[in-house]
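In structure tokens below, several structures.
Values quoted throughout were computed directly from the atomic coordinates according to the rules given, and no laboratory measurement underlies them. The shown structure was predicted, so the numbers you read here are calculated from the model rather than taken from an experiment. Cβ atoms are built from the backbone, for glycine too; each structure is taken alone.
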Structure 1
Amino acid sequence: MVSELEQSQTQRSRFMVSELEQSQTQRSRFMVSELEQSQTQRSRFMVSELEQSQTQRSRFMVSELEQCQTQRSRFMVSELEQSQTQRSRFMVSELEQSQTQRSRFMVSELEQSQTQRSRFMVSELEQSQTQRSRFMVSELEQCQTQRSRFMVSELEQSQTQRGRFMVSELEQSQTQRSRFMVSELEQCQTQRSRFMVSELEQSQTQRSRFMVSELEQSQTQRSRFMVSELEQCQTQRSRFMVSELEQSQTQRSRFMS
């Protein structure tokens with residue numbers, strides 16, 4: 001009877017231990033699965049937040065860079081237009097001064113030559129017809145003076161119009177050239193900014209994936225280590241309980257016998 005009782009108790013203990021180990025193993029696996037899922041979701045959420053923040057930061061940096069470059073380009077264009085306008089005005093002023101001096105010199109030379117000629121004619125006429133010569137000289141001087149003034153006025157107007165036309169053509173060509181240079185500069189800067197943003201996003205994406213991979217590996221190793229420790233602890237506890245149960249059953253059987 002004692003042997004039968006010991007066998008039944010031993011079988012019952014082993015069955016209980018087996019059930020306990022199975023339930024503990026299933027529970028441990030379920031806990032590990034839940035832990036891995038939560039850690040994976042948390043890692044994905046962290047990666048998503050990191051990518052969003054990095055993308056927003058990159059876009060903000062690109063926007064600031066484009067604004068700074070646009071302002072710089074506009075400032076350069078404004079400075080170039082001001083310098084070109086000042087240079088054009090200076091050239092026009094120099095041209096007008098030179099033309100005015102030349103016109104005055106020509107008028108002076110013409111007046112001198114005409115005066116000398118008139119004086120010579122007056123001298124010749126005074127010998128023959130003094131009164132008639134003086135009247136003719138006076139008329140001639142008036143006519144020559146008016147003609148000289150008219151010629152000077154026409155010359156100044158034509159030179160002024162020519163100078164303004166040259167300045168207008170120069171300003172138009174310089175403005176078109178400046179706009180073309182600004183357009184080329186903006187295109188180059190935009191392409192460079194996009195390339196830098198693309199390189200930054202690629203590096204950040206690779207870094208994020210590497211961090212996620214490292215995190216998943218570390219979490220998987222930690223979970224496996226925890227499961228192993230839990231299984232060892234449960235196995236030792238089960239064995240200890242079985243040993244205690246067997247000892248108590250043996251003592252009880254001996255006491256009953």
Structure 2
Amino acid sequence: QKDLKIKDLTFLETVRDRVEIEEDLRQTPCFSCACAPGDRARNLQQAREAGQLSARIGRLRNALSDGRIGLLGELEQRVKVLQALDHVGQDKTVLLKGRVACEINTCECLIVTELIFENVLDDLDGPEAVALLSALVFQRRTDVEPKLNGALTNALEKLRNIALAVANIQVKHGMDVDPQQFVRDQVHDGLMQVTYEWARGTPFHQICELTDIPEGSIVRCILRLNETLKDVRNAARVIGDPQLYQTMERCSELVKRDIVFAASLYVA
């Protein structure tokens with residue numbers, strides 16, 4: 001550096017790196033071996049390939065770690081469940097029911113899809129359909145037992161049976177699911193009477209008297225329920241069911257009113 005009077009820092013760093021690499025090479029077994037020059041080149045190539053293989057083995061071990069193997073197993077189980085429910089074909093292509101399930105984003109899509117294809121909603125009027133779907137949207141427990149008419153009582157029983165059937169299929173294909181607990185976790189009837197009355201035009205202060213659930217939770221449930229109604233409406237369009245489409249449009253109009261959809265802290 002002093003002799004050549006070189007002041008370019010980049011060049012100096014390059015020279016220093018080369019010196020360090022040469023020193024590393026001198027420490028390798030290949031440098032000190034007494035083989036012919038041609039053999040040394042071949043040995044260096046083999047050492048390079050061994051290093052590449054070692055790095056690849058490390059990546060594969062990481063990919064096949066216990067956690068990732070578990071995820072792959074669960075993925076296969078879920079695919080089998082979708083095939084059993086006719087959402088996915090044996091060649092793993094998405095079928096009509098799978099396309100419908102893709103439209104449901106606000107609650108358990110497998111249950112809603114079965115609800116649609118078993119025509120449970122077809123037997124209900126607008127407020128009743130609103131109330132039934134609220135059982136999948138509302139996710140809290142309440143000590144107040146809702147008062148339901150005969151149509152809603154029957155529909156709720158069908159909904160629970162569908163949820164149980166979905167859970168049993170998951171168990172059949174190896175998933176760690178407690179069927180009864182799955183039903184309890186997915187179906188909550190606590191606001192069915194409240195949402196039914198709201199869809200019928202009952203004032204907000206009166207529906208609040210039907211439950212011990214706080215007003216804010218009621219508002220949030222109705223807001224989310226409206227999104228579910230839109231999801232089911234879109235699903236009806238996918239399967240070409242104009243009656244269900246119009247019913248969901250009407251249901252959305254019934255719930256989208258008054259203080260619940262006014263600009264407020266609840267909506268913010």
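Given a value of -21500 for helix-only ellipticity at 222 nm (-39500 (n - 2.57) for each DSSP H run of 4 or more, over all residues; to 500), point me to the structure among 1, 2 it was derived from. The value was obtained from structure 2.
When mean count of other Cβ atoms within 10 Å over residues 14-21 is computed across structures 1, 2, the figure 13.2 traces back to 1.
The maximum of distance in nm of label points 7 Å out along Cα→Cβ at positions 22 and 238 over structures 1, 2, that is, the highest value, falls on 2. Taking distance in nm of label points 7 Å out along Cα→Cβ at positions 182 and 222 as the quantity of interest, name the structure among 1, 2 where it is greatest. Between 1, 2, the highest calculated value is found for 1.
For the structures shown (1, 2), relative contact order in percent (Cα under 8 Å, 6 or more apart) is largest in 1. Which of the displayed structures (1, 2) returns the greatest value of distance in nm of label points 7 Å out along Cα→Cβ at positions 134 and 230 on calculation? Going through 1, 2 one by one, distance in nm of label points 7 Å out along Cα→Cβ at positions 134 and 230 peaks for structure 1. If FRET efficiency 1/(1 + (r/R0)^6) of positions 174 and 214 (r between Cβ atoms, R0 = 35 Å, to 0.05) computes to 0.05, which of 1, 2 did it come from? Structure 1 accounts for this read-out.
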